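Read-outs throughout are calculated quantities, based only on the coordinates presented, and are distinct from any laboratory measurement. Please read these numbers as outputs of a predicted model, since none were measured by experiment. Cβ atoms are built from the backbone, for glycine too; each structure is taken alone.
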Structure 1
Amino acid sequence: MVQKLIEQHAKLRALLEEMKAAAEQSEGNASVVSLQAAFKEALIAHLALENEDFYPRLIAAIGASDIPTEGVERIKRFIAGMKEIGESVNDFLKKYQSEDLIMRNWNDYRKDLAKCTSLLEIRMESEEDGVYMEWEIYGTNINHWKE
């Protein structure tokens with residue numbers, strides 16, 4: 001599962017880079033709209049796997065381990081922070097949910113896209129360097145959860 005999540009991160013990063021490049025090319029670049037639609041679709045699939053499958057499994061695996069309660073709580077706080085970032089990105093996508101909204105607010109869109117990209121990069125790097133490693137330690141020790 002972790003490998004799939006990392007692959008999804010790579011796809012999301014590539015789409016974000018394409019979106020940023022398109023937004024920098026010219027004002028009102030219509031290709032941003034189709035790229036954003038592809039990004040949104042990939043993000044929804046990724047967050048579903050991560051938030052609804054991976055995180056609950058990780059919490060259960062850590063809870064079944066001998067990790068101290070403080071460690072479990074630290075990971076739960078980390079996950080909550082990651083979900084807040086996901087909500088911020090969803091807010092961006094709702095704010096610019098149509099071509100009309102993107103084009104009418106082009107300058108704000110570009111600024112917000114840069115913020116969104118930064119937030120997502122923080123989330124992805126934090127997950128890859130943090131909870132994905134926790135899964136390698138705790139989650140893979142439970143046979144029925146092995147990939």
Structure 2
Amino acid sequence: MDAGKLDALENLVLEVDGEGPPTAEQQQQAQAAQDLDAGAREWGMIAYVVGNGLSMIAPELKQVYTEDACMGWGRSMMPVAEKYGWNGPTSVPELGLIIASMSLGVPSVLAIRERVRQMKEMKAAEEAAAKQKAAAPPAGQ
């Protein structure tokens with residue numbers, strides 16, 4: 001067999017090897033990468049939701065708690081969670097309830113606080129107008 005045919009055969013073998021089913025090691029690596037991404041999304045969602053809540057109080061924080069920044073935090077959280085054997089946040093339904101409650105509670109508290117402030121301002125303005133009217137001399141004098 002000549003060298004040209006051997007090179008062509010080698011290229012064919014390399015091509016076929018590249019298209020074959022993944023090895024067990026490749027499957028484990030792919031699964032580990034998928035698990036890391038899924039865990040990073042779960043943990044990153046906590047930071048994202050907290051950031052959205054804080055952004056209601058301080059809007060300038062919206063640019064800090066971006067999806068990318070929170071995903072990066074989630075990726076950093078994964079080794080810590082694995083080290084201590086912590087499950088992902090989705091396995092703790094109470095955490096989901098707390099986050100959902102915060103997403104309802106924080107805007108409600110802020111809206112009520114603003115409404116109370118407006119009512120106090122209106123009452124103070126009415127009282128000031130009443131005092132001014134009482135202190136003014138009668139129109140006929």
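When helix-only ellipticity at 222 nm (-39500 (n - 2.57) for each DSSP H run of 4 or more, over all residues; to 500) is computed for each of 1, 2, the one that comes out at -26500 is 1. Comparison across structures 1, 2 (criterion: FRET efficiency 1/(1 + (r/R0)^6) of positions 66 and 122 (r between Cβ atoms, R0 = 30 Å, to 0.05)) gives the highest value for 1. If Kirkwood radius over Cα pairs in Å is calculated from each of 1, 2, which structure is the one that comes out at 21.4? It traces back to 2.
To which of 1, 2 does the computed value 0.70 (FRET efficiency 1/(1 + (r/R0)^6) of positions 50 and 82 (r between Cβ atoms, R0 = 25 Å, to 0.05)) belong? Clearly, the read-out refers to 2. Out of 1, 2, choose the structure whose coordinates give relative contact order in percent (Cα under 8 Å, 6 or more apart) equal to 22 when calculated. Here the read-out was taken from 2.
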